[in-house]
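Here, each number is a calculation from the coordinates, and none is a lab measurement. These figures come from a predicted structure and were not determined experimentally. Cβ atoms are built from the backbone, for glycine too; each structure is taken alone.
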Structure I
Amino acid sequence: MFIDGVPEGEAQGEVAAYYESQRKMWGFLPNYATAFSHRPDVAQAWAALNLAVRGGMDRRRYEMATIAAARARRSTYCTVAHSMFLRDVCGDEEAVRSIATHPDGSELDEQDRAIYEFATMVAAEASRVTEADVQRLRDVGLSDADVADVVFAVSARCFFATVLDGLGAELDPQTAAAFSPDLLGGMVVGRPVAPGSAHSSS
């Protein structure tokens, strides 16, 4: 981290409550929590927004769009975490492996590939999106509401990933350990894994 966050042992009030919620969620205090320690209200506001976005769309589609956005923004943290969710929550290890070995999404099925490529474009340069890009999603079965959900998911991820990378947060070794070194290697798209793991490149 490039800034000094609030140490867990010194956290009080809203910060302590935020840390506790994150530790309960992950089983450890993730490095990203420190990035928000001076403004836990921002973390809670983002979490509420993200929950609204995720809760209103297909979970697998949310993870697919999120991974595409994370890769486009070179966020190792979000790429690995959401690859884990795609595998463990959605039960799609095949897609995780496909993206890790073909990060352009070229080996995904037609609908997934269209969503992945669209999400990548939105994250990288949203002003390039055209009506034809949206029509491509319609052609593979998405409604206009579905298209909007994909954009919402990408936009929410861009905020979170930018905060983490802008403040220097590195992926927790506990999360990195969820993948074999060879598979993890295809997910380290930006900052390295934080020290403390056999998978760390630091």
Structure II
Amino acid sequence: KYKSLMSQHDNPDRYFLYEDQLNERNFVFANHSLPEELSDPEKLNTFRSIECQIMDWADDTAYSLHDIIDGIHARLITRGELEEWAEEGELNQTESSLVETIINEMVDGNVERTFSRKIGDFINACQLEERENFLSPFTERYHYQLRVNAQISAEASLYKTIAEDIVFSSAQMQQLRFKWDHILEKLFWALTTNYIDK
């Protein structure tokens, strides 16, 4: 998915390949030289095969929809929280309507059914389009791109923002993240002390 090398970035913490993976990248590119427009590492990372684009949209679909469902089940997303978030967010008419729909479905108890149905809408919102680039003459993987309906893409972005602002930024989730980090650090040092250093 990501194709830029660590050395192309300034002390990155993610979204890169290690130098010893250069041979694998060359294999993916069939040893073709990168064009000038992909010399920028950020642009290079957005140059993705069709299967990576499908995977990205599948992730966006799953997380944007199910994070809302899970947030409601966990009682982190409530009617009051949503209404307050919407008032502070300066939403446009479409976004306000989507938030109102969530609230109505919460009241009616239909959130899970409604959002499960949206999975089909999100799948049907994408189509394949041909594109031209330095690899398109050699492989179908780079000959096509995934085009997602702009309205559906904006809807997914709204749901992700709701989840981030209300669920993942909540005090409960921050406390859990602190505990997870603490447990992982303990496990790391236990493994290092008892296995790696011996």
If you rank structures I, II by distance in nm of label points 7 Å out along Cα→Cβ at positions 49 and 73, the highest one is II
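Determine which structure produced the value 27 for relative contact order in percent (Cα under 8 Å, 6 or more apart), calculated from the coordinates; the candidates are I, II.
Numbers: I: 27; II: 22.
Attributed to the structure labelled I.
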If mean count of other Cβ atoms within 10 Å over residues 89-96 is calculated for I, II, the one returning 16.1 is structure I
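Could you tell me which structure in I, II was used to calculate percent of Cα pairs over 25 Å apart as 56? Display every interim value, and only then the final one.
On the way: I: 36; II: 56.
That value comes from structure II.
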